[in-house]
Structure 1
Amino acid sequence: MKIALIGYGKMGREIEQIASERGHSVNLIVDVNNLDDLCPEKFANTDIALEFTTPHSALQNILFCLENNIPLVTGTTGWKDHFPEVEKKCREKNGSLFYSSNFSPGVNVIFAVNEYLAKLMNKLPGYDIKITETHHTNKLDAPSGTAISLAEQIIQNNPSVKNWSLDENSQKDNFQIEAIREKDVIGIHEIKYESVIDYITLKHHAKTRRGLAEGTVLAAEYLLNRKGIFTMRDMLGI
């Protein structure tokens, strides 16, 4: 594959290395220093784009790729409120989009277990819920998109809770997401159910960015020659 990278931070550099190891090439990089290259002419010789930017620019990048029939894998979060618009554009253009709040295969196993656990815990009253996520100090969003995805799964599968909050003193039908920022932490996510008699935890600890980067490149390989909108669940069959 000939890959265009939209965003060239730490993840972009890791993806470039993994892509090269798997026999692909990066022939275009668009970053804050060359935003004028986000134009159809520059993407003429690419097979697929991988996008890791910021929430305020993600929607524009997604719509640009769909409008110009460029298959896109995006790991940027914060744009899901506009999903109906993205879905409509993808359908109109017969486009290709793969999105995920986290491309780590391990995290996506946690997603599947989290959903099942939430259904089980719905039958057990007396447990308080808390999600804790820890990332490096340069991470701009809080809570992380992964933590929000975990929280949304719990809400969808446990009617006793209605919402989440960053506030430690959440209302009775809410639960807290605690966002911690520490130096050199790639990503830790923990879901905790606690009662007066015990607690149950589900935890994922990313040791390096490699799992995220490998998952992204695998997603690109999966998306190539497919039409529609896909997620890690489609790729992993979970």
Structure 2
Amino acid sequence: MSAAVHAREEEGKVPVYVWDLLVRATHWLIFATIIVLSVTGFYIGDPFIIAPGPATQTFVMGWMKIVHFYAAILFSTSVLARIGWMFVGSRYARWTQLVPTTRERFQHLWGTFKFYTFLRPAPPPTVGHNALAGAAYVGVFGMYLIMIFTGFALYAMSADVGSYMTRFTWLLPLFGGPQSARWIHHVVMWLLLGFAVHHVYSATLMAKVEKNSTMDSIFGGYKLIPPSELPPSEKPRG
């Protein structure tokens, strides 16, 4: 745990291991690959580097496509691993943290919305994802899947004969053909970049308001929670 966690612990808050290793690893892998995919995708769609000499010597576009392809594999693997972990992982990694399934969760969703819209001075207490953020992540993971499917469809279109990627050509008609698939791929990229900006802002805001080491937790896994806000199974005994 970081020095900030130990300092907060002295204020009467309890360190709770919220984000396990797989959650943190997939979070940072998805973040890193989105950056790489965005930069290389920009270049593939609109080359902004003009290299002197024949393409056989510089191979800039070729390298961009290679990096884009392998980053896409890592992105897809991370997303699918995180989705699978929603069903077998720890309590704070489960799908129930994203989809509100209880009355209390719905109440927290509305309460968090009121906090974000300045109708409430403080958000409802939560240990893992707050209910509104969890619901938003359902849409984010939906966009991840759209990026994966459109990306695989576009790659299949130009894959070599005999490549296993040609098996994904059936995806193209689902998105209205290559031009529509490319447009959707581009638009969703911008939506994900916009979400990333909002995500950093909202995480910083909640860390400042709740003072629970929210920002530290995505590195070390621990949040600092007042004992009164802990689930019954995690309340200190004795």
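Some points to look at:
- Origin of the derived value 4.6 (distance in nm of label points 7 Å out along Cα→Cβ at positions 61 and 221; candidates 1, 2): 2
- Computed 59 for percent of Cα pairs over 16 Å apart, for residues 53-100 alone - originating structure among 1, 2: 2
- Answer label among 1, 2 for the case where relative contact order in percent (Cα under 8 Å, 6 or more apart), calculated from the coordinates, equals 22: 1
- At a computed 40, 19, 17 (semi-axes √(5λ) of the Cα gyration tensor in Å), which of 1, 2: 2
- Comparison across structures 1, 2 (criterion: mean count of other Cβ atoms within 10 Å over residues 37-44) gives the highest value for 2.
- Of the structures 1, 2, the one that 60, 30, 17 was derived from, the read-out being Cα extents along the principal axes in Å, for residues 85-164 alone: 2
- Structure from which 4.7 was derived, distance in nm of label points 7 Å out along Cα→Cβ at positions 13 and 181, options 1, 2: 2
- Structures 1, 2, by distance in nm of label points 7 Å out along Cα→Cβ at positions 149 and 229: label with the highest value: 2
- Here helix-only ellipticity at 222 nm (-39500 (n - 2.57) for each DSSP H run of 4 or more, over all residues; to 500) was derived from just one of the structures 1, 2, and that gives -21000; the source is 2.
- Label whose coordinates, when distance in nm of label points 7 Å out along Cα→Cβ at positions 21 and 205 is calculated, return 2.2 (choices 1, 2): 1
Here, each number is a calculation from the coordinates, and none is a lab measurement. A quick note: this is a predicted structure, and the numbers were derived from the prediction, not measured. Cβ atoms are built from the backbone, for glycine too; each structure is taken alone.
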